[in-house]
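Several structures are given next for inspection.
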Structure P
Amino acid sequence: MKMNNEEYITQLEKEWRSAQQRYSEKELLGIFPEVKDIIPIKIREYEGERKRVLSSLKKRLTRVSGISDSFSKFFWREWIKINEGQELLQIDKSIARLTRLLSIGQNKHIRGQLTEEQIEEALEYPIENLIDQKLKRVGKNLKGLCPLHQEKSPSFYVYPETNSFYCFGCNKGGNIINFMEMKYGYSFRQSVEYLTK
């Protein structure tokens, strides 16, 4: 069977990507040691950005609470949660990754004797598989009642693209390891071990 030019180029690109060497975070820090000085600066920048997004989120939600029409109030709350919540989770994920890189760069053991591979494997376990209720699809995201506190209207969002969550009711969020720590009271190590078994 003959391939046309587009299929041939796509096939070549796939082969090229699969042939690329993959480096661990520790190896990359060894290749680019100057990054160790930049990481704390980037963490501070992200923390400032996080404060800005949280402040904006609170202001917008406060404005929406003044709307008298219940449908409009519901619509705008959901709109804010989906859009600004996603940005907040991306920032949290970036801070967590940079903090992990910083500890690797300082040759600290990452919370005990866990390997980077174990932690990465744990972070890939889908959060929605741990939620013991049916979640409703809202665009690319999932929504339901928060498993971390009692509530009557759903404010808990799962973001499958980043495998993270955020609850706009109790203002808790993070990755799957954070979820295990909050929901079940597991330590970081217990959470990773549970998710990788």
Structure Q
Amino acid sequence: MKHILQKSRIQYLVDNRNGYLVLASGSIVLNILLSMIIYYVMGYEKVILVPPNITDTLWVSQKNVSPAYLSSMSLFFSELRFNLTPANATSQRQIFLDYVDPSQYEKLKAELIEEEAHLKKDHITISFYATGMPLVDVTHLIAKVPGDLQYVVGDSLQPAQHVLYQITYRLSGGKLMIRSIEEVKDHV
């Protein structure tokens, strides 16, 4: 009788062990499957942006931006960079540098500080007026912003110059980082 009772207890323990083994194996398979899904989906999320003053829907993902977003940000950066007075140059520089690619940060910072000193020394005000929508290339993250640049030196208003600025970006974690902003000389 003891032998039969012992055999039934062993069988009960073996059945429980096998049941828990099946549960543990299923859990491992599900964890591996979930890890693969998370790895596959990572970086494909889009953030939909709908500012109140823009009619188009803007979006940013880990690897892409919408043309409307690239255009809007290019207008913002060109106005931030080229609408300067001796009084606002410091604050404009600080805001602008928040969007500069780390590899270009020191170079642009030095350039902006030098420009700020020149503005203050010679009492120069710079105004930039975009004359059209930026031409954007979302594949290469480049925007060309046409506009008129006007200088006021002391009390003397200089004639406006038609310019075309090219802004090159890098996308870092869904944030546009400025790599360069320079005037394109050979434009129509």
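What follows is calculated from the coordinates using simple rules that are stated; it is not laboratory data. Nothing here was measured: the structure is a model prediction, and the numbers come from that model. Cβ atoms are built from the backbone, for glycine too; each structure is taken alone.
One of P, Q was used to compute mean count of other Cβ atoms within 10 Å over residues 128-135, and the answer was 15.6. Which one was it?
It must be structure Q, since only it matches.
Taking distance in nm of label points 7 Å out along Cα→Cβ at positions 16 and 120 from the coordinates of each of P, Q, which one would give 8.0? Before the final figure, lay out each step's value.
Values: P: 2.3; Q: 8.0.
Corresponding structure: Q.
Thinking of P, Q, which structure, once log10 I(q)/I(0) by the Debye sum over Cα atoms at q = 0.08, 0.12 Å⁻¹ is computed, gives back -0.37, -0.77?
On the way: P: -0.37, -0.77; Q: -0.43, -0.71.
Label of the source structure: P.
One of P, Q was used to compute helix-only ellipticity at 222 nm (-39500 (n - 2.57) for each DSSP H run of 4 or more, over all residues; to 500), and the answer was -15500. Which one was it? Present the calculation step by step, with values, prior to reporting the outcome.
On the way: P: -19500; Q: -15500.
Answer for the origin of the read-out: Q.
Work out mean count of other Cβ atoms within 10 Å over residues 96-103 for each of structures P, Q, then name the structure with the largest result. Don't skip to the end; give the middle numbers.
Values: P: 16.9; Q: 13.9.
If we compare mean count of other Cβ atoms within 10 Å over residues 96-103 over P, Q, the biggest value is for P.
Distance in nm of label points 7 Å out along Cα→Cβ at positions 8 and 168 was computed and gave 8.3; which structure, P, Q, did it come from? Show your work: numbers first, answer last.
Working: P: 5.2; Q: 8.3.
Source structure: Q.
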